[in-house]
Structures are given as C-alpha cells and as structure tokens.
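Each reported figure results from applying straightforward, stated rules to the coordinates on display, with no laboratory input. Owing to the predicted nature of the structure, the values given are computational and were not obtained by experimental measurement. Cβ atoms are built from the backbone, for glycine too; each structure is taken alone.
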Structure 1
Amino acid sequence: MSDDPLARFDFLTGSLGYSLRLTQVRMYNLFFEMIGDLGLTPARVTALSLIATGDDMNQAKLARSLDIAGPSALKIVDALEAAGLICRLDVQGDRRRYVLALTATGRAKLEQLRVRMAEYEDRIAAGLSPAEREQLIGLLNRTALPG
C-alpha cells in the first residue's frame, strides 16, 4: 500500500477501462494515419464489410449488426451511397423494402481496404506473437459481450 494519501484516487493504474480507452485512441489515430486518405471512417469500413458479406442486408439489419440506432445507420448508408460505394436495390414483390449492395466502385474500394487493413492489423499486433494476438482477440470479445 502506498504512503501517498492520494493514491486511493488513482483510478488509472491497473485500470482495464483506462487501458482499453488508451488503446482505442491509439487504434483510431493509427487507422486514420494508414487509411484516412481513402475517406472512410472505421464505422463506414465496418458497414461496407457487412454489406459486402451479409445476405439481404438492409438498413435495419445493418443497424442491428453495428449495434447503433436506425438514424445513425441511415447517415452511414447515405454517406456510402453519396460516395458511390453502395446502392439500394428494390426487393422484387415488396415496394417498401430494399437491400444494400456494393457498386463496382465499392468493390474496388474494398479491395484497396483489404490490403490496407492487413497492414493496419500487422502494425497493431507488431509486439504480439500470433498466439498472444489470438488470445487478446478472444479476451476482448468476451469483454465486449453484454451482461
């Protein structure tokens, strides 16, 4: 125990939450350093990936997948559509529904992202062994689960 009477107010040393926040800031800064010139935010990259790999992806399903509110998903969809990366396709037999799909420009952008994201991941994990990287991913995924 420290002789410092103020040590009890140190909420940072040994704090998982603070360490995660510092990591988040570093990852965000590194993302924009390495990928920012492509004009995409982390949320938009994630949305593009979900649209590319998801079946019958629509705005509501995207919002659920991203764990965000519908209006926030709409902003992402509108931005990706304005950039020419995705389009809305009508669902045959249901005039009220549409699905989100990549455009040719969107597929080309994803190919650029695939290469850049691999480099980004390598930079993040540079100080970790492959086993440590997998362990960290598992621990973070467990921490991220609700409840």
Structure 2
Amino acid sequence: MKILLLLAWVLFFVTGCQKDEVIPKSTTELLQGSWKVASHTYDGYDASNLKVYTNTTQNTSIYIISGQNISISDGTTTDPWATYTLSEQQNKKYIHVAGFGLNATFELAQLTPNNMTWQRETQNDTYQTTTGVRKDAKSIITIQFQK
C-alpha cells in the first residue's frame, strides 16, 4: 500500500510539472556582446534599379555593444565609437547609430543570438573607388556580424 501511495505521489509530481517557459530575449538583450564583422557589402544600383556595382570586404573589426554604447576593437585596442537607440516601424527593427562622424540608421535585417545583419539604403550616393568617383541612384550597405 505504501508503494502504491509513493508511486501515485511520484506520478503526480512528474505529470504535474511543466517545463519552464522560455521567454525570448529582447532586441536589446540580443545586441549585447562582442560581434565580429563577417562582411561589409556595398551594392550600387542604377536609375532602373539594376545592380551595377558590388564590393564586399572582410575585416577583423569587432563591435562591442554594452548597454547603449558601441566600441570598436581591432583585437588589440578598443575605442569608444558610438551610442545607439532602437526603433520599430511597420514590423521592422532599426538601430540608430550616432558618434564620431557617423549618424546613420540601419535596419536590423537579422538578429539571432549568433548572427546579426545591419542594412542601410541611400539614394543618389557618390563615393570614391580605386578607379574614380561613382554615383549610384541607390546603394545598399550590408554589414554581417557573428558572435
């Protein structure tokens, strides 16, 4: 009889316990930490929205996000770089970065615990290349990060 009572009690606790609910991390929580730049891509488009230029570079920069601050490291030294704020419009998340000559808004196109993509579109962009000055009707800058 004691064994049946013990089994009933164990069965009650095993079936009565639920797994802890996993609460998804907020955007701010996911942003925190060290992010290595995996690639930086510049795509240029003509007036008919045809891609006419692309340039992808890799570098060893590390963006360190702590609180609302972003520092950049080359692996040896770390320097304060900018602050950021977040916003959301039409179900898209944006990061506004300001500091040291930069005041830009990027869409957070992807944000997972291990990967992040910033994307920014500009109109009538002029920039210097190794062959001269280019002017595109539209440009899209994509920065991919990995933790």
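Figure out for me which of the structures 1, 2 the number 12.9, 40 belongs to, where Rg and Dmax of the Cα atoms in Å, for residues 55-102 alone was derived from the coordinates. Intermediate values should be presented prior to the final figure.
Numbers: 1: 10.5, 29; 2: 12.9, 40.
Structure 2 accounts for this read-out.
Once distance in nm of label points 7 Å out along Cα→Cβ at positions 31 and 95 is evaluated on every structure in 1, 2, the highest one turns out to be 1.
Given a computed value of -20000 for helix-only ellipticity at 222 nm (-39500 (n - 2.57) for each DSSP H run of 4 or more, over all residues; to 500), which structure among 1, 2 does it belong to? Working shown, then result.
Details: 1: -20000; 2: -4000.
Corresponding structure: 1.
Looking at structures 1, 2, which one was relative contact order in percent (Cα under 8 Å, 6 or more apart) calculated from, given that it came out as 22? This value belongs to structure 2.
Looking across 1, 2, the calculation of volume of the Cα convex hull per residue in Å³, for residues 23-70 alone that yields 88 traces back to 1.
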